[in-house]
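Listed next: structures, encoded as structure tokens.
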Structure P
Amino acid sequence: MWFEEVERLLSERPVRRCDAGAERTHAAVLVPLYARAGVLWLLLTRRSAALPNHGGQIAFPGGACEEGDEDEVATALRESHEELGIEPATVMVLGQLDDVVTPSGFVISPVVGALPFPLQVTPSGEEIESVVPIPFHTLADPQLVEYQELAVDGSVIVSPVFHYHGHRVWGATARVIADLVSRLTGSELASAE
């Protein structure tokens, strides 16, 4: 099964964690994957333009860790339920990706999970404008990726930018996708330096 292969590939490389410290907010996102007609898909969201942080951007479902969350997996599942109505019990957690530090003061821990198909999502109108499914093979095609430089923690990093049917995926979301692509295909889209 596809999810067993994804789980195996994710487990082959250690996950890099960053300390959130007092100056950063620890957050977690779900990186939802599903298979439809033999094709692997990634489910993203377009955040409501009215949100104070990252409004209107393409992102993974997720948000800040709360006191009652046991760990980043609990945060990612709780936030996915709040934003998309995804029942936590229906998500098969496959592994995790490297933490991503954002210029806006977040340390994001990505949690990769398999969703059953057909999808059952109900976007929260307050937080989510729409869902954006993208076939994984499109994201893994280096010919369809451009690059931009970002300043993060005093360093300049090269970050990929993905384009799909009028959607522009950049920033932390694109860096999470690049890590996922690297782990699942063995090829690097961009270096971290």
Structure Q
Amino acid sequence: MTFPLLIQHRHVHLSCQDARRLFGDHEFHKDVSLAQRGQFVAKESVGVIGKLGELSQVKILGPVREKTQVELSASDAAAIGIRAPIRHSGDLVKAGSCKLTGPLGSIRVPSCVIVCARHLHVDPKTAKKLKIKNHEVVSVASVKRPHIRLDHVLVRVHPTFFPEFHLHQDEVAELWLQSGELFSICS
């Protein structure tokens, strides 16, 4: 079975509380639906400020989450002076901190910035078929260029997930990969 590559761009997941502090009682407007059912890119964006600068118009991914999480590439984080560890989504212990700006002002958010580790989204039916489990670590290879092999890929299984392989921009650039390129799990 093959999985299309999705290049992860910088984005922000806001908690309900932080969304209210930055936007008030505003409902985010869907710009683009994502393959992961129920998730979307909002038309709204925020600024992400570090010690050395700001990334403006960073897109918000909805819906709101329990905790605010900012996902940047390593080069984005370094450019604005944020120490962001490579982590799996949701692992925010000792993550980088930043200031976020929106229409109602700015807020400081501690332990929220990560460089998202490579991961593979699959639904339970696909996981069962491939005999893989949630949080298992696998290796994948490009179908078109099998010499491109990536290890330490976290499997994430959820009923709303669509099979997709996610890498951040720095890894994609280093290997000259394109969104949509197909990968398969190595045996």
Structure R
Amino acid sequence: MLYFLIPLVLGFALNVASAFTTEWSRRWGERRGRQVTAVLRNVLGIPVWVIGLGIAIHTPSPTLFASTPATAALAWTLLAAGCVLIGLALTALRSKAALPSTHDTLVERGLYGRVRHPIHAAMFLVWAALVLLHPTEVVALACAIGVCWTLVQTGAEEADLLQRMPGYREYMERVPRFLPRMHPRGKRH
């Protein structure tokens, strides 16, 4: 029943390892460091955890609640919003998302002007949507692990970004991590 954990956790671990672009580049040079990061994330990490999630979705398990048209509508809305946000964030990052480098420059346009990690913020919407679409104990466990992984991935990426991007510390102080501010700093009513 818990076989999904093997690819899910392995994929998440590979994804976290991909966050250390600076370290891989120090060990093996800039070009190979970029390649290691890309393989860990794009070739191994994401596909492997997606397989684990697929196995979880197809694993028979007790349901947590009865699905209704309202929960299904909410789930599809959250899923669509998450996918749109991920697409917009990837567009803003361009090749930096797939092939990060120690020579990357800080992206502060678009969603990145409002939150530091729009892809990760969108993943929270995706995790919630999946539980609403497949309200089983196994899917809830997989998504809870996904939430934990998202938080760990964010911390690992920020540790790396602090090393390789001048100005990232100031950006961290100015721009919130996941949720945009309702009122810009200094303009609260």
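Readers should treat all values here as calculations from the given coordinates under stated rules, not as data from a laboratory. No experiment lies behind these values; they were computed from the predicted model shown. Cβ atoms are built from the backbone, for glycine too; each structure is taken alone.
Thinking of P, Q, R, which structure, once helix-only ellipticity at 222 nm (-39500 (n - 2.57) for each DSSP H run of 4 or more, over all residues; to 500) is computed, gives back -21500? Value -21500 for helix-only ellipticity at 222 nm (-39500 (n - 2.57) for each DSSP H run of 4 or more, over all residues; to 500) corresponds to R out of P, Q, R. P, Q, R: which one has mean count of other Cβ atoms within 10 Å over residues 106-113, as calculated, at 17.6? Going through each structure in turn, the value belongs to Q.
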